[in-house]
Each structure stands twice: as C-alpha cells, then as structure tokens.
Structure I
Amino acid sequence: FLKRKGLKRILLFIGGHIINFLATNFSNYLFIGEETKVNRYRKYSPKKKFSIISYYPVLDYYNQSTRKVENKEIIFGYAGVISVSRGLEIFYRLISELNKKLPDYKFGFILAGRFESPAEKIYLQKFESLGIKFNYYDWTSYENFSRYLEPVHICLDVRPPNKIYERSLPIKIFDYMALGKCIIASNYEPIRKIFEIANCGVLVNPIDLNDIVSKTIELINNPEKIFNYGLNARLASEKFFNWKICEEELLRVLREEL
C-alpha cells in the first residue's frame with residue numbers, strides 16, 4: 001500500500017476501509033490481531049464484542065537457545081522478509097561500524113528468509129565483504145526456520161519508520177522471544193509495550209545510527225545482559241506470548257458464543 005501513489009493509493013485506502021467496515025458489521029464477533037488495532041474496529045462497530053488473538057508462536061517449534069558470549073564472538077540474526085525497508089541497510093551499517101570500533105571481537109550475521117526485491121541480493125556480497133562469519137539461508141517452512149537462528153546471540157528488528165511499522169507489532173519479535181534471544185528493535189510504541197512486559201532487549205532510534213551503534217556496544221560491553229535478556233524473552237514467551245494462550249481464548253469464545 002505504501003508504495004502506491006496518487007489516485008490509486010487513495011482508492012486503495014478508501015476501499016480498504018469500506019471492506020473492513022462491512023466485514024466488521026456483518027460479523028457476529030471480532031478477532032483482532034493487535035491491541036493497537038482495537039480503536040479502528042471500535043470506530044467501525046463500537047458495540048461489537050471482540051477478542052485479541054495475536055500472532056504468537058507455537059512453542060513446540062522453538063528450542064530455547066539463549067547463548068552466552070564466549071571468546072569475544074557475537075552473532076547477530078534476522079529472519080523473515082528481507083528488504084532495505086525492513087532494516088537491511090541498517091544491519092549492514094551497524095555491523096560495519098562494530099567491526100571498526102571493536103576490532104578485538106569476532107562478529108557474525110545469520111540472515112534467513114526471502115528477499116522482497118532480487119536487486120537487493122547485492123547485500124549478500126556486501127555482508128561477505130565485511131570479513132565476518134556470514135550465513136544466508138533461503139525461505140523455509142515455519143517448522144524449520146527457527147533452527148537457523150539457534151547460534152545467534154542478538155536478534156535484530158530495526159525498521160525505518162513508516163505509518164505501518166510505527167503502529168504495528170512485527171511477528172518476528174515473538175519468534176525471537178520464543179527462541180530466548182536478546183533483541184534490538186525500533187523504539188515504536190507497540191514494540192515498547194512488549195519490551196516493558198518482557199524486558200528482553202534494547203530499543204533504538206532507527207534513523208540514528210549513532211544511537212543504534214552505541215546501545216549495541218553497551219550491550220556487548222555487558223555480555224551478561226545479552227544472556228539475561230534472552231532468558232527474560234523466553235520466560236515472557238512461556239507466560240504471555242505463545243499460541244496456547246490464543247488457543248484457549250478461541251475455545252472460550254466458541255463455547256460462549258455458539
């Protein structure tokens with residue numbers, strides 16, 4: 001939607017609202033994916049009953065793989081749709097700066113997923129040129145992708161701002177938590193609320209490279225934080241952010257509404 005321009009973008013915007021309005025008012029009950037979207041649906045149908053059913057992971061597919069930093073080796077990771085708009089350039093610049101500022105450390109980066117644009121595969125060569133331990137894994141099934149990230153110490157979700165990212169929760173945040181990983185993420189309100197509950201990493205200004213680098217170095221200088229944030233992430237996933245919780249809510253609604 002954000003890539004559309006002019007009249008087409010306006011028509012898509014209006015059409016989307018009309019479809020949502022009709023679907024909301026013809027339904028008997030609403031399942032909403034994120035708390036941040038509740039107000040929108042309340043405007044469409046203020047009296048409609050609803051539950052929040054989020055995109056939480058099935059923990060059976062995620063082995064806790066919280067890693068202690070050893071021998072000054074730190075591996076970063078990202079999984080999902082791969083693009084500059086989702087932070088690819090930021091990841092490259094971050095690791096490039098860390099290489100310069102912390103020459104005694106050995107850095108690695110694991111990238112797993114599908115490139116949104118084939119032209120951006122040039123970044124594979126750019127990462128390899130950094131002289132780090134770099135691995136790229138292509139798109140795979142939901143059941144298997146988490147294995148690629150098991151060696152990772154710190155997972156990244158640092159997206160440049162746009163109207164969608166600033167108001168939405170990336171699904172991969174919960175995947176990283178299920179794996180027990182320390183997370184560095186954009187300081188957007190929906191993500192901030194999760195981090196306040198989970199205490200699972202650090203939030204950064206996604207348009208300020210100095211902020212991203214300095215907070216990452218602060219983590220690296222305190223490796224026990226990386227480990228403890230990872231433990232917190234898995235604990236929060238087990239308590240609050242897993243599919244079993246959503247499943248129980250779905251069953252409750254079905255029992256009460258049918």
Structure II
Amino acid sequence: MEEQIKRLLEIQQVDLRLAEIHKLRHQLPQEMEKLEAQLKAEKDKLEQARAGLESLKLRRRQLERDLEAGGERVRKTQARLFEVKTNKEYQALLKEIETAKEANGVLEEQILLLMEQMEEGAKKLKELEEQTALAERTISGRQKEIQDRMANLDSEESKAHQARQRAAEQTDPACMGTYERVARSHGGIGVARVDGGTCQGCFVSIPPQLYNEILKGGSLIQCPFCQRFLYHLENSGKSQEAEVGPQVG
C-alpha cells in the first residue's frame with residue numbers, strides 16, 4: 001500500500017502542476033496585455049509632451065510675428081508725426097504710438113514666458129524620452145520572457161500528462177477513482193499528510209486507533225472528515241513538498 005500512496009502523491013504532484021499550467025495560460029496573456037497598456041501609456045505621455053512643446057513653439061512664432069507687425073506699426077506711425085498739420089493730430093498719433101508700444105510690451109512679456117515654458121517643456125521631454133526608452137527595454141525584456149514561457153507550456157503540459165499516465169497505470173483503478181473524486185472537491189488535493197495526529201488537509205484530529213493504523217502503513221486509509229487519503233512521512237518516503245508539488249512559472 002505504501003507504493004499506492006507514493007503513486008497517488010506523484011499523480012497529485014502532476015495534477016497540481018497541470019493546474020498551474022492552466023492558470024498560466026490565462027495569466028500570461030493578461031500580463032502581456034497589461035505590459036502593452038503600460039508601454040502605450042508611457043508613449044502617450046511622451047507624445048503629449050512633444051505635442052505640448054510644439055504648441056508652445058507655434059504660439060511663440062505667432063507672437064513674434066505679432067510683435068514684428070506691432071513694431072512696424074509704431075515705426076510707420078512715428079513717421080507720420082512729421083506729416084501732421086495740427087497739434088490735435090500730433091497728440092492723437094502720440095497716443096496711438098504709446099498704445100502700440102504698450103501692446104508690444106505685453107507681447108514681449110508673453111514671449112519671455114513662453115520661452116521659460118519651452119525650456120521647462122524641453123527638459124521634461126528629455127526626461128520622458130529617457131523614461132520611455134527604459135520602459136521599452138524593461139517591458140520588451142519581460143514580454144520576451146512571457147513569450148518564451150508560453151511557448152514552453154505545451155511541452156510542459158505534454159510531459160506532465162505522460163508522467164501522470166505512467167503513475168496512473170501503476171495505481172489501483174478504484175483508488176484512482178476515489179482520489180480524483182476527492183481531489184475535485186478539495187482544490188486538487190486528494191492526498192494529505194498526517195502530522196501530530198492531525199489531517200493536514202482539513203486540520204481535524206484523526207481518531208487514535210485510525211492514526212495508529214496510518215503509522216503502521218499497511219493499508220490505504222481515508223480521513224473520516226474530508227475523505228482524503230492519508231499518509232505519514234515515514235511511511236510514504238516523500239518530503240513535505242510532495243504534497244503540494246513544485247511551483248511552475
């Protein structure tokens with residue numbers, strides 16, 4: 001019977017691995033989608049920064065054209081000062097020149113402010129370019145790892161099924177059927193370790209007489225509470241890790 005427990009533990013180990021592979025088939029594509037969304041967000045921020053800086057440049061060029069036109073108006077108006085006949089006309093032109101100069105002063109202030117914003121925008125753009133380049137390298141590396149991992153899942157799954165088949169062929173069909181039924185009801189765990197007289201599947205104390213029979217190792221015994229097959233480490237020859245199986249991923 002010890003051999004039957006060993007076979008069931010091997011099958012359970014494979015079943016847990018297969019469950020993990022199934023989970024990875026769902027999780028890895030989701031992670032790929034998240035990485036793609038993360039990279040897109042980084043690139044979108046970069047494009048927004050570029051567009052913002054370009055908008056400032058366009059605005060500055062427009063203001064500079066307006067300032068140039070304003071300066072030309074001042075020069076033309078100043079030239080007319082020598083053509084007027086009356087003092088009233090002269091004063092009107094002076095007022096027009098003053099107003100134009102004030103408007104030009106406002107334009108100059110706006111241009112200076114834009115230059116400061118452009119300087120800050122260029123600095124921010126450079127930071128985002130470096131940040132995006134780093135994100136691309138990091139994310140691309142992780143995507144490659146995921147793609148490689150996904151490519152290996154078929155091979156892993158095939159090998160796991162083969163290992164399960166080999167172990168199942170050496171297992172009593174009735175025991176196999178019971179194991180599969182119990183495992184389906186208990187998260188894939190149909191075999192549990194007994195430690196200190198307690199089933200490590202449901203954590204309920206085993207009756208002393210039943211516990212003694214488990215220690216003897218002469219027969220397959222199920223937990224009277226959760227129905228899992230029970231084993232003691234000394235009898236099974238397995239490590240504690242055999243109960244939960246290796247981690248995949």
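Computing Rg and Dmax of the Cα atoms in Å across structures I, II gives 39.9, 130 for structure II.
To test your reading of the models, identify which of I, II gives 10.8 for mean projected area of the Cα convex hull in nm², for residues 17-120 alone when calculated. Answer by label: I.
Among candidates I, II, the computation of helix-only ellipticity at 222 nm (-39500 (n - 2.57) for each DSSP H run of 4 or more, over all residues; to 500) that gave -28000 used structure II. Taking 8.8 as the value of distance in nm of label points 7 Å out along Cα→Cβ at positions 73 and 193 derived from one of the structures shown (I, II), identify that structure. The read-out comes from structure II.
Once FRET efficiency 1/(1 + (r/R0)^6) of positions 9 and 233 (r between Cβ atoms, R0 = 30 Å, to 0.05) is computed for every structure in I, II, the highest value turns out to be that of II.
In terms of relative contact order in percent (Cα under 8 Å, 6 or more apart), the structure with the greatest value among I, II is II.
Quick note: the coordinates plus some simple rules give every number you see, no bench work behind them. Computed from a prediction, not measured in an experiment: that's the story for all the values here. Cβ atoms are built from the backbone, for glycine too; each structure is taken alone.
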